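Participant: So, here come the structures, one by one.
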Structure P
Amino acid sequence: MATNTTQEQQSAAGRHQEVGHKSLLQSDALYQYILETSVYPREPEPMKELRELTAKHPWNLMTTSADEGQFLNMLLKLINAKNTMEIGVYTGYSLLATALALPDDGKILAMDINRENYELGLPVIRKAGVAHKIEFKEGPAMPVLDKLVEDEKNHGSYDFIFVDADKDNYLNYHKRLIELVKVGGLIGYDNTLWNGSVVAPPDAPLRKYVRYYRDFVLELNKALAVDPRIEICMLPVGDGITLCRRVK
């Protein structure tokens, strides 16, 4: 019996390590406990509706995890955020978490290359009564950021910026976002532990897209760690989120 139990545990561990798992915890049961005890009972009904809608989408692994959504919602309230930005929206779960946290006159500049995905979640966002807080721009974020940086009145104007988009552009985003976030404000970079692949050995069996983007994530993590303009905190929430607080 002991041998079978060990084999079952090893098998479960193997399944858990499969790329695409939304939690980095070693125990699926522990993650489920967090969700069922702390997250789902407090999840606003619109977020639950959007999460369940997104789960049916073929690209559902792109969504922000429920525990990370809860974390972002509380974080934004703690820092009294009012003017925010989100790069990478998908169906809008993290966007909705943000919109619900902001005051009624709060604003979110949201960017994504795919309007169709955003419009899947838009009816839920409208029903929640927070669509008026969102300005959605379809297309690459870089030209929008360059235009914002050109105008000095935008410098230091954002309280919080969340990035969950193309990992190969994270450092390019950072060069611009550090000008746009206020001193004392936060930038959150999602997926900075990249399914745990940041510590995977060279011969690890990784999916192609994970292997490709891993080097960009590693490069970002090294750069953030030595950037004197920010304080950082890397959290094992969801797929890893690094919070950067601008200090100068």
Structure Q
Amino acid sequence: MSAPLFLVDALPVGGTCTLDGPEGHHAATVQRLRVGESLILADGRGGSVTGRVTAVGKGSVDVEVVERELVAAPDPRLVVVQGIAKGDRGELAVQAMTEIGVDEIVPWAASRSVAQWRGDRGFKSRERWASTAREAAKQARRAWLPEVGGDPDCSTKQVAARLSEAAAAFVLHEEATERLTTADLPSEGEIVLVVGPEGGISDAERDTFVQANAIAVRLGREVLRTSTAGVAALSVLSARLGRW
């Protein structure tokens, strides 16, 4: 089993360090790491340190640095505009897409989104998405922590503006004739993918996005849930881009 990963604000500059705070508590009390066991410290920005536990305290562990690594930022960058879904479906999508390798998730207030992020509720909901992404990134041992955009969500107009600036933009739609498996992909820049909510993307929204230079695509004959469509599409893109 690979060593557990813990996120830190800054990597140690010397040969030793102490992991404390919430991550130290998790390492010492929840995971119950012991002297001699390995762990990974990551800053979520590509840098990581592999270390060995030299002492375990109450809510902290002392670490000896063994190896350092810096992983370059992925390029092309994969961005998913995720229609806000009711219940925990949005968080399920965030969790799975983070494990797959998404670089940014943008909550979208689609016309058919049942749940609405307004006021404090919106910021709390976005924070739950960010927390879900953080924990999923740790579980997947990711060097780069995905961003969760939105203010706290994005309108259709804002999404269209983002699509118009992308190196490539795609909208998952069940009536599309072009397949994501054969669509042209850029070698650099942002690839932005739009996933609708439970009720799907309206014709007006699809037309707005196509006018912003997005291409409507499909994955296959089946109609996928909002919580799985982005994961399936990211899998296709990851394989085609050589990430996998």
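Participant: Can you tell which of P, Q yields 1.00 when FRET efficiency 1/(1 + (r/R0)^6) of positions 55 and 95 (r between Cβ atoms, R0 = 35 Å, to 0.05) is derived from it?
Facilitator: Numbers: P: 1.00; Q: 0.55.
The read-out comes from structure P.
Participant: Another question about this same structure. Computing distance in nm of label points 7 Å out along Cα→Cβ at positions 87 and 175 gives 1.1 for which of P, Q?
Facilitator: Details: P: 1.1; Q: 2.7.
Comparing all candidates, it corresponds to P.
Participant: Tell me which of P, Q gives 60, 39, 30 when you compute Cα extents along the principal axes in Å. Walk me through the numbers on the way to the answer.
Facilitator: On the way: P: 67, 41, 32; Q: 60, 39, 30.
This figure was derived from Q.
Participant: I have -13500 for helix-only ellipticity at 222 nm (-39500 (n - 2.57) for each DSSP H run of 4 or more, over all residues; to 500), calculated from one of the structures P, Q. Which structure is it? Display every interim value, and only then the final one.
Facilitator: Working: P: -13500; Q: -9000.
Of the options listed, only P reproduces it.
Participant: Which structure, out of P, Q, was FRET efficiency 1/(1 + (r/R0)^6) of positions 39 and 143 (r between Cβ atoms, R0 = 35 Å, to 0.05) calculated from, if the result is 1.00?
Facilitator: Values: P: 0.45; Q: 1.00.
Of the options listed, only Q reproduces it.
Each reported figure results from applying straightforward, stated rules to the coordinates on display, with no laboratory input. This is a predicted model, so every value here is computed, not measured. Cβ atoms are built from the backbone, for glycine too; each structure is taken alone.
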